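Got some structures for you, see below.
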Structure I
Amino acid sequence: MARDLAGTRVAVLGGSGFVGSAVAARLAAAGARVRVVARAPGAPPFPAEVVAADLTAPGAVAAAVSGADVVLPLVLFTGGGTWRVAEGGAADAARVNVGVVAEAVAAAGAAVVLAGSTSQVGPGAPERIDGSEPDRPESEYDRQKCAAERLVLDAGGCSLRLPTVFGPATASPDRGVVTAMARRALAGEPLTVWGAGDMERDLVFVEDVAEAFAAAVAHADRLAGRAWLVGSGAGVPVRALFELVAATVARHTGRPAVPVRSVPPPEHATPLDFRSLVADPSALARATGWRARVPLAEAVSRTVTALVQSGVDGPSRPPLHPG
C-alpha cells in the first residue's frame, strides 16, 4: 500500500483521462501536491493544480513537469477512438506514446513512472507471465510502449505494465471492453465474443490500478530501473467475463440476461487477441505491499451501477476488441 505522500509534488500528464484521473485522485487523497496536465483538464473534484496544455507543442512538456518530484506520463494516443495504431498513423502515435515520454524524461529532474502494458511481451510469451520474459513486441503499439519504457528505465525511472483496466470513470469515460459490453447489455443487445471466447484475460479494477501508481510514487527509489507487472494473478475466459456482465446487468435491471454469442473475428484482430495473458504481480507485491483487492464480480457490479446511475441505456460505440 502507498505510504503517506504529503508534500510530494506529482505531475500527472494525461491527468483527465480514465486511468489518469483515478490516479490523480488517489495521489491527492494520499496528500500529494498533484498537478493535472491535459488538453482540457476541467475542474477535478479534489485539490490539484490544473494545467491546460497540448503536450505535443514545443516546450509544453518541460513546462508541465517543472518543479515536480515525480512525473507520471499517462498520455495515450487514441487516434480513431482506440489505442490501436492504425496503418499510416504510426508517426502520429509515436509523437504521443514515445515523444511526450522522451521530453518528460529529458526535462524532469524527477523520478518518472510510466504506464506500460502486459502485452509488450508479444504473442510468443507464456500465457502466464512473471516479468522475467524477454519482450518480442509484434504490434506497433507495443513497440512504441517498449521504446518509451526503455527511455524511462535508462533514466532511472520505472514502469508499471498494466493488464485490462476497467471501472467507473471519474472524468474521462472508460472505453474498454467491460464497459462497452455493459452498455450493450443495458440496451438489451446480445454480447458478442470472437470465436469460442476461451482466451483468458487478467482484469484489474481502476481503483486498484490507482493504488498501484500511488505505491510506485511512494517507493520510486525501490522500483527504479525496472518494469513491474500489475495484475490480479488470475485469468478469466472472455466468454465467462461477458456472461458475468450480462448476469450483473440483469440483476440491476430485473430483465433476463442478454445472450452471449460467438462471431467471427474482424480483420483488425491480432494474434494477441486470441491468446491468454495473465500477469503475476508477486514482485510488485514484495517491493511495495500492493495487490489487487477488489474482486472481479464486485468490480463489474460497481461498474454497472455507475452506468445505471449515470443514465446510460445503450452503447456509446461498438466494442473494438475482446479484452
Structure II
Amino acid sequence: MTTDIITEEELNEIYTFAVQLGKDAGKLLLDAAQLRYAGSQAAALQVEEKDSAVDIVTKTDEDVEAFIKTSIEAKYPHHKFIGEETYSKGASRSYMISDTTPTWCVDPLDGTVNYTHLFPMFCVSIAFIVAGKPIIGIIYAPFLNQLFTSCRGRGAWLNETQQLPLMRNPIPPMPANAPSGCVFACEWGKDRKDRPDGNLYRKVESFMNMAAEMGGRGGKGGMVHGIRSLGSATMDLAYTAMGGVDIWWEGGCWEWDVAAGIAILQEAGGLVTTANPPEDPETAEIEEVRLGSRLYLAIRPAGPSQTESGREGQERTVREVWRRVRELDYERPGA
C-alpha cells in the first residue's frame, strides 16, 4: 500500500480525527496530574518497573493508551495499532512498522519519569504511518499547553496557528562553525550499566566532546552553546522542529518514541538520519533514517546562507556531529 491509496479527503479526515484525539488524550494526562498535585487520595500514583528502575509505567500510561486504542479501533477498525504499553507486555520487540497496512503508533505518555515528578516535559504522542513513513504527527504536552501537529503537505504547526519553525522570515541557516553555536539535545537513556565501553560511557564521552572548547579533546571539542536533556525523546524532536534545539542525538528509542516527532520535524523542513558515525563521515551518503533503527540524529529546519543551501548546512552539521560522537550499541531484542 502507498500513500496514494489514501485520498486527500481521507487524509484530511484522519488528520482532523488525530488532532482531536491528541487533545482528548492530553486532557486525560492533565486531569490525572491535577488530581495528584491537588492531593487527591484517588490519584495515588501506581508505578511499575519494566526493564530498569528508570524504565517505568504508571496506570495513567495504560489508561490513556486504552482510550486512544479504543477510539481508533471504533473509527478505523482496519488500521493497525501499536502502542508502547500493550506492545511492551509482549515477549518480543522484533517487529517493524508494516509497509502494507496503515498503522497508528502511539506513546500515551512519553516522559513518564517526568510525569511522576510533575516535571512538565511529558506528552502524548500519536503518529499515523503509511508505507513505513509517518505522515501525520500529533504531540500534545498538556502541562505546557503546547500542541504540535503536522500532516504531509500541510506544514507543521504549534497550537494550530504558528507554523514551524517559529523563526521563519528568514529561517536561520545553521551556524558556520556548527556544532559551535548550537543547542544540542540528548538523553541519558535507560541503559545505565556501569561498563567502561557501554552505552552510558559512550554517551558521556560524546557529551563531553560536544561541550568542550573548540580544538579541545584531541580536536573533537564542539563548543555547543548548551546541552539539553528534557527527559522525553518526543519533546526533543518537537523542539527541534520548532527551532529551539539545533541538534538532537539519541540511541535506544522505539518507534513510538519518535514516529510523531519525525513526522513533524520533516514536515517543518528538518533532517533525520542515523546517530552512529559511518567509517568516513566526510564522504558517507546522508540517508533518511529508517523508522525502527533505534539510532537517530536530527537537525532543525535551516535556511540558506550566502555560501550554502539549507540542506547543505544541515548535512555539514551532521558530519561535524558524526566526527565527535561514539557509536552506540542498541539492538532489537528478538530481531
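Read-outs: derived from the displayed coordinates by stated rules, not from any lab. The structure displayed is predicted, hence computed values, not measured ones. Cβ atoms are built from the backbone, for glycine too; each structure is taken alone.
Side notes on the structure shown:
- Label whose coordinates, when Cα extents along the principal axes in Å, for residues 234-273 alone is calculated, return 23, 18, 17 (choices I, II): II
- When distance in nm of label points 7 Å out along Cα→Cβ at positions 26 and 290 is computed for each of I, II, the one that comes out at 3.3 is II.
- Which of I, II yields 0.7 [distance in nm of label points 7 Å out along Cα→Cβ at positions 74 and 170, calculated]: I
- Comparing relative contact order in percent (Cα under 8 Å, 6 or more apart) across structures I, II, the highest value is found for I.
- Answer label among I, II for the case where volume of the Cα convex hull per residue in Å³, calculated from the coordinates, equals 117: I
- Comparison of I, II by FRET efficiency 1/(1 + (r/R0)^6) of positions 146 and 218 (r between Cβ atoms, R0 = 35 Å, to 0.05) - largest value held by: I
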